[in-house]
Structure 1
Amino acid sequence: MFGGPNRTVLVAGASGVIGRRLCRLLVEDGWNVVGMTRSEEKAQSLAAMGVKPLVVDVFDAGKLKTAVVEAKPAIVVHMLTDLPPALAPALAPAAMAAARVRNAHIRDIGTRNLVAAAVAAGAQRMVAQSVCFAYAPGPTPYQEDRALNAGSIAGSDGVIARGVIALERQVMGAPLTGVVLRFGRFYGPDTGVEAPPAGGAVHVDAAADAARRAVSRGKAGAYNIAEDNSTVATQKAKFDLDWRSGFRIG
C-alpha cells in the first residue's frame, strides 16, 4: 500500500468519462490532484472540481516531460483514450474503426511518452486503463495470467489487441510499480449504454473506484475489473484492491 509523504497524483485523461469521476474521488480522499487534458475549456471544469489543470498533448513528448517533472507526482494514472464521447451502438462502423486506430496509437505512443515522463519525474507508481476483452481464445473464465491475443492481426480485434499489448508491456516493464486495470465493457452515464453488456461489464462509477483504490493499494500486475460473469475472473481485484462492482458515486 502506498503511504509516502508525497500526496500528488497526476491523472492523464482527467476530462474523460472515467477520469472526471476518478478526479472527484481522489479530491474527496484528500489527494493533491493534477488533471491532464488537451483542452483549455475542459481545464476550467477540472479547476472547478478542485483539480489543478495541466494542458498538454501526450504526443508532444518534450513538453509532456517538462510538465510532468514540474508537477512532481508520486503516482501517475493513465486514463487516456481517443474515442467518441459516447460509445453508443448506433455509432457508424467507419467512425468506430477510425477511433479504434487512434485509440491504439495513444495506447502505444502516448503510453511510451507518459511512462518516460513519469520516470523522469520520479513517480513511484503508475495505474493504467486497459481492457479485459483482449485475451487469447481459450477456456473461460480468463484469469489475469492468461495470454493476450497477440495472434489477432486482422480487423478491429487485432487493432485493439495490439494497442493493449503495447500499453501493458510498457507500464509493467517500467522502473516503477505498474498496475494495469483491465476494465470490462463500460455502461452508465456518459457512455450511451444503459444496461450491462455481455461478456464482462463494469459501471463507470465502479471503474473509477477501482482506479482510486489502485492508486494506493495492490501489487504490480494486471487486474480484471468487471461485474461477476462467466467470461473473466474478478477475484483478484476483490481481494487485492478490496474492490466491489456495486460502487456508485452518490
Structure 2
Amino acid sequence: MGRAGATPEPTHGGGEPPAPQHVAIIMDGNGRWAKARGLPRTAGHERGVEALRRTVEAAGDLGIRYLTVFSFSTENWRRPAAEVNTLFGLLKAYVQRDLQRLKNEGVRIRVIGQREGLPPDIADLVNRAESETVGNTKFHLSIAFNYGSRNEILRAAEAYAKALNDGTENGPLTEEAVKSFLDTKDLPDPDLLIRTSGEYRISNFLLWQAAYAELLFMDVLWPDFGRTQLEGAIAKFHERERRFGAVIPGAS
C-alpha cells in the first residue's frame, strides 16, 4: 500500500487497472425511497442503515480496504429536528449493534467531521468505536458525520496556524502540511467516489481528497444499494483510463 494521501501513479496499458483501494460513497436517496412507498422519511433512513451493512460486507469481500461514507453533513442541521434526532439515533444503533462484530472482523472505525456540537452520548459512542478498533488493519470504515469538506479545510488551516504559533510546526505551508491536519490524514485519497440517487454533485464531500478520484453517479437510491451495485461501480472504475495529468503512451 502506498503512502497515505499520496497521488497515485498513472495507469498504463497492458492489463486491467488495480482495483480501487479506497471507495467513498455519498449515501443519497433515503427520503425519496420512502416517499415513493408512502412511508415516512425515517423509514428510508432505517433501510439506509441496512444498505450500509450490506455494502461494508461486500466491500471487504471485493478487496476494497478503505470505505468512507457520507452519513450526516454540517448542512443537515437545517433539516427538521425530528429527522436530525433520527439520524443521530441510527448512528448510535448501528455502532451499538455492530461494533463488537466489526471489531472481531478486523475493521477499524473512524468518524470524521466536527465533534463540537454533537450530543454527549453520540460523542462518547464515537470515541468508543474509534478507541476499541484502533489496532485493526484488515478493513478501514470511515463515517463522515457532522462533516463538511470546507469546514474540514478551515479547521486544518486553523490547526496549522496554531501549530506555527506553538512552535510545533515551522515549515512552509505545503500540500503535505495541509494533509497532515485533515481528518483523513491517516487515509489514502479515494480512488472512486460514488453518489447514489441520480444527483450530479459531490455536496461538499472530500473536496481536497477527491482531486483525482473517479466520479460515478448512479441512479439507484441508497436503500437499494448493495453488492450488485458495488460490483457494477467497480466494473465502471476498471473502464476508466486514469492519467493524473500525465500522457499515457499510445492513448489518443
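Any read-out appearing in this document is the output of simple, stated calculations on the displayed coordinates, not a laboratory observation. Just so we're clear, the structure is a prediction, and the values are computed from it rather than from any experiment. Cβ atoms are built from the backbone, for glycine too; each structure is taken alone.
Highest-scoring entry among 1, 2, by relative contact order in percent (Cα under 8 Å, 6 or more apart), is 2. Structures 1, 2 were compared on Rg/Rh (Cα atoms, Kirkwood Rh), and the highest value belongs to 2. Supply the structure label, taken from 1, 2, corresponding to mean count of other Cβ atoms within 10 Å over residues 114-121 with the calculated value 11.5. Derived from 2, not from the others. Among candidates 1, 2, the computation of helix-only ellipticity at 222 nm (-39500 (n - 2.57) for each DSSP H run of 4 or more, over all residues; to 500) that gave -11000 used structure 1.
Could you figure out which one of 1, 2 the value 2.1 for distance in nm of label points 7 Å out along Cα→Cβ at positions 82 and 178 was computed from? Computed on structure 1.
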